[in-house]
Structure P
Amino acid sequence: MTETPRHAQTTLTIETRGTGLYPFSGSVDRWLREIGARMGVATIFCRHTSASLTIQENADPAVLHDLSEFFDRIAPENTPWFRHMQEGPDDMPAHIRSALTDVSLTVPVSGGGLALGTWQEIYLFEHRRIPHARVVVLHFAGY
């Protein structure tokens with residue numbers, strides 16, 4: 001007998017404390033187990049323009065530090081030619097950093113969980129200095 005593919009969707013709120021990378025693969029894996037996902041695809045979408053998503057190493061914290069520092073250097077605050085400063089000097093740099101990364105990720109689901117590599121973690125990359133409640137949409141398609 002052939003199984004009918006199914007879809008499931010939910011939202012996840014990630015509370016940030018300011019600029020930084022916030023891991024949340026475990027929350028996605030828990031949701032996949034709750035819905036009984038076995039095999040398919042998870043789409044992870046960030047509903048913001050000043051935060052983004054990335055998959056990075058989870059073993060050496062220096063990776064996250066270096067990544068943050070790199071983005072600070074390529075999109076610095078107080079750049080005199082930025083016009084969009086409505087929410088402060090970190091506003092336009094946050095939009096640039098978000099444009100250079102991703103707001104959506106697609107990750108295979110295998111064996112009931114994310115098919116990430118040994119050292120991989122999904123992070124919400126907060127580009128603003130003040131705390132935010134960031135909403136991420138999770139969508140599963142598969143069996």
Structure Q
Amino acid sequence: MKKNKFQDQFLDELRKVPIIQVACEKTGLSRNSVYRWKRTDKSFAKKMDGAQVEGVALVNDMSESQLLTLIKEKNYSAISFWLRHRNDNYKDKIEITTKEDNQALTPSQAKIVKQALKLASITKSRSIKKINSNKHE
């Protein structure tokens with residue numbers, strides 16, 4: 001019965017702040033105990049996952065509320081953040097156009113694509129070689 005009481009207290013704290021370490025500190029439990037319970041008790045594991053999802057949703061709601069408050073106060077960074085993440089007209093975009101002729105890139109084209117992808121932080125330098133080798137197969 002004592003174990004269930006501690007588990008319930010832990011899950012209540014996890015719903016408030018979805019950080020396991022914080023919930024452990026608030027309830028006086030060790031992380032080892034919590035992870036052992038999770039590993040050995042499927043019911044607790046399911047409840048723990050659910051509590052964490054609820055906690056994340058709560059923090060998301062609070063964060064959006066604070067963001068909206070900042071937007072109402074005409075905070076430019078908040079306005080910009082909202083628009084870049086919620087409005088397609090303001091999102092960062094990369095537009096790529098190509099012809100479907102299935103020819104391998106010339107060395108100069110490969111160099112340009114490699115540099116563009118590196119600047120965009122999309123891929124590592126070896127990926128261009130893989131793209132060209134796949135076209136030859």
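Quick check: 3.4 is what I get for distance in nm of label points 7 Å out along Cα→Cβ at positions 37 and 93, calculated from one of P, Q. Which structure matches? It must be structure P, since only it matches.
If relative contact order in percent (Cα under 8 Å, 6 or more apart) is calculated from each of P, Q, which structure is the one that comes out at 16?
Values: P: 55; Q: 16.
Answer for the origin of the read-out: Q.
Cα extents along the principal axes in Å computed as 71, 47, 22: which structure among P, Q? It traces back to Q.
Name the one structure among P, Q that helix-only ellipticity at 222 nm (-39500 (n - 2.57) for each DSSP H run of 4 or more, over all residues; to 500) of -7500 was derived from.
Values: P: -7500; Q: -23500.
The value was obtained from structure P.
Each reported figure results from applying straightforward, stated rules to the coordinates on display, with no laboratory input. Everything numeric here is computed off the predicted structure, so don't read it as measured data. Cβ atoms are built from the backbone, for glycine too; each structure is taken alone.
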